[in-house]
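Input: structures, listed below.
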Structure 1
Amino acid sequence: MKAVWTLAIPLVLAAALSLLLGRYQPSPLEAALRLWQGLLGQTSSPWTVMTELRLPRIIAAISIGAGLAVSGAAYQALFRNPLASPEVLGGLAGAAFGAALGILLGHALWQVQLASFTFGLLAVGLTLLLARLVGQGGIVVLLLAGLITGAFFTALLSTAKYVADPYDKLPAITYWLMGTLSSIDAHSVWLTAPVMWAATAALIVLGHALNVLSMGDEEASTLGMSVRTVRALVIGLATLLGTLSVTLAGMIAWVGLLIPQIARLIWGADNRRVLVTSALLGALYLLLLDDIARTAFTVELPLGVLTALVGLPVFALVLRRVAVGWSE
């Protein structure tokens with residue numbers, strides 16, 4: 001297990017490097033000096049740039065990357081499906097509609113974020129309600145209910161975009177849906193990041209339970225596990241991570257699908273290692289892509305678009321090995 005945590009070393013180095021990247025690029029020595037002066041209370045413009053602009057963005061990228069990757073890995077283990085991802089129960093579609101509705105109504109940023117979070121939870125609640133109304137709690141029923149809920153909120157999102165002012169509201173909605181960390185609010189990051197870290201850690205702790213669940217509900221029950229309780233915990237934590245990610249940065253594609261597959265190629269089916277690796281790789285992956293998004297061109301690229309452009313070919317490269325690993 002110690003080998004898994006060695007991935008934390010490049011993550012820490014990447015985070016330190018990210019503090020130096022941007023239009024203002026201090027040398028490592030100057031950055032260390034400015035940080036030391038800031039700790040002594042001698043604030044300056046470089047200190048403000050690094051601690052009030054770049055640091056919250058770095059924390060957000062790490063939190064979102066780890067959260068999406070872990071929630072995707074947890075869903076894949078829970079549903080025993082390599083194509084499961086954080087949007088499988090409709091939560092991300094609901095969160096996207098909530099954000100669009102908040103923008104459409106002209107609310108402030110924190111109100112848009114609150115609407116996004118609320119509708120994300122509402123969408124997953126609707127999925128669970130539909131599954132219960134059918135009278136079965138099986139995996140297939142949950143997946144189908146999630147498909148229905150996701151399609152419903154996607155239709156509502158399309159309606160919101162259709163009625164939006166094409167010169168004001170529609171561009172804002174479209175930009176949000178592309179996913180970006182450029183409009184990160186430091187207060188929102190410091191408020192939500194600890195919650196996301198706690199939820200990520202809780203899912204990692206449930207790795208052994210997910211190993212047991214992967215054998216099937218009957219086998220897990222025979223071993224004394226409360227299948228419904230564990231499933232509810234995993235769904236609740238993964239939903240929380242997914243909706244908070246959309247709340248902070250909009251729609252970030254492919255992280256929750258691609259990163260767990262790479263982790264499984266490294267460690268196999270042991271979810272204890274897969275979840276930890278997914279968290280560290282997801283955080284590193286999104287942090288590096290955000291660095292590229294904000295520094296590679298004169299105009300910042302939408303992060304969600306960049307993750308899709310990078311994630312698609314990488315997923316195609318590992319597709320064959322992924323299919324073999326899940327079929328064994």
Structure 2
Amino acid sequence: MRCPTLYDLPPPPPGKRGWPWTEASLELPDPMPDGQEWPRVSIVTPSYQQGPFIEETIRSVLLQGYPNLEYIVIDGGSTDETVAILRKYEKWIAYWVSEADKGQSEAINKGFAKASGDLFGWLNSDDVYERCAIAIIAKYFTQDGGRSLVYGNGWYVDEQGKKTRPCHWIKPYNRRLFSTTNFVLQPAAFWRREIWERTGGLDSDLHWAMDWEWLLRATALTQPHYLRLDLARWRFRSGIKTVSGGWARRAEIAEISRRYGGVRQPTYLLYRLDRLISSMKTGQLGKRSAVQMAGYLLAPMSWMLKMTLWRGRHLT
């Protein structure tokens with residue numbers, strides 16, 4: 001499908017202006033300069049109860065001006081306005097469904113099982129692509145046939161979609177560092193279909209760090225390339241999945257770090273130390289005051305390790 005124009009889409013809600021409401025990307029010509037067809041790009045959006053944000057996400061995909069797009073949305077059975085918004089744009093969505101599933105990982109796997117593209121990417125239902133992002137990565141993959149995975153820069157945005165600050169933690173790829181902390185912004189990452197097929201997709205048992213775990217497997221198969229260009233916007237707000245989950249989320253992250261980097265990795269060691277301190281302070285290791293006092297005395301050690309020796313080298 002060729003991306004629709006701004007004038008093809010339904011008008012934006014009152015008061016919405018700028019990208020991707022009243023602005024669009026530049027349109028690419030149908031053939032590439034050499035006369036060949038542009039590679040098909042398949043984008044999957046997993047969604048659940050994201051009615052206030054999903055329309056902005058959808059428009060940021062559809063208004064890319066790209067000649068060969070396949071857009072798939074897998075919704076987990078939302079009861080808010082999500083389905084009404086999907087119906088509003090379904091003319092330009094290759095496939096969508098709203099039904100109960102086992103979570104985000106399964107939804108993404110279901111989406112890519114339907115995909116027919118040469119290049120893949122997924123965009124969560126509260127994130128946004130930058131203008132021309134898909135054109136940029138398609139040109140890059142076309143010009144360099146040896147590249148299989150590319151990621152770029154991005155910005156934080158607030159609930160209203162306003163840019164707040166750049167994601168300064170994104171770095172050029174370093175395998176040793178990547179095994180203990182994630183410095184790839186997932187919505188700004190794209191890859192060839194073959195990489196997805198070789199990895200077998202996401203681990204559906206993971207709920208918080210499935211993107212990092214998949215990228216660890218994918219980058220073991222191919223050397224990723226870092227593009228110093230803004231490709232996506234990450235909506236960072238209270239209650240988002242990335243900062244929820246408590247100890248269960250930290251346990252999942254620590255296990256991924258241990259699996260790919262070993263027990264000496266800062267992420268794993270800090271998790272074990274913090275669990276020990278918490279158990280001592282809350283009396284889980286005994287109600288004796290000396291044990292609890294030791295827990296309070298150890299707490300600054302964890303903070304010092306995070307701020308000094310292991311700064312920028314751990315994920316929590």
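Derivation of every value follows stated rules applied to the coordinates shown; laboratory data play no part. Quantities reported herein were computed from a predicted structural model and do not represent experimental measurements. Cβ atoms are built from the backbone, for glycine too; each structure is taken alone.
Figure out for me which of the structures 1, 2 the number 0.10 belongs to, where FRET efficiency 1/(1 + (r/R0)^6) of positions 16 and 296 (r between Cβ atoms, R0 = 35 Å, to 0.05) was derived from the coordinates.
2
Assuming 62, 53, 37 is Cα extents along the principal axes in Å as calculated from a single structure, say which of 1, 2 it is. Spell out each step's value before the answer.
Working: 1: 62, 53, 37; 2: 73, 43, 33.
Traced to structure 1.
Could you tell me which structure in 1, 2 was used to calculate mean count of other Cβ atoms within 10 Å over residues 184-191 as 24.2?
This figure was derived from 2.
Which structure, out of 1, 2, was helix-only ellipticity at 222 nm (-39500 (n - 2.57) for each DSSP H run of 4 or more, over all residues; to 500) derived from, given a value of -25000?
The structure behind it is 1.
Looking at relative contact order in percent (Cα under 8 Å, 6 or more apart), point out which structure of 1, 2 has the largest value. Display every interim value, and only then the final one.
Values: 1: 29; 2: 16.
Max of relative contact order in percent (Cα under 8 Å, 6 or more apart): 1.
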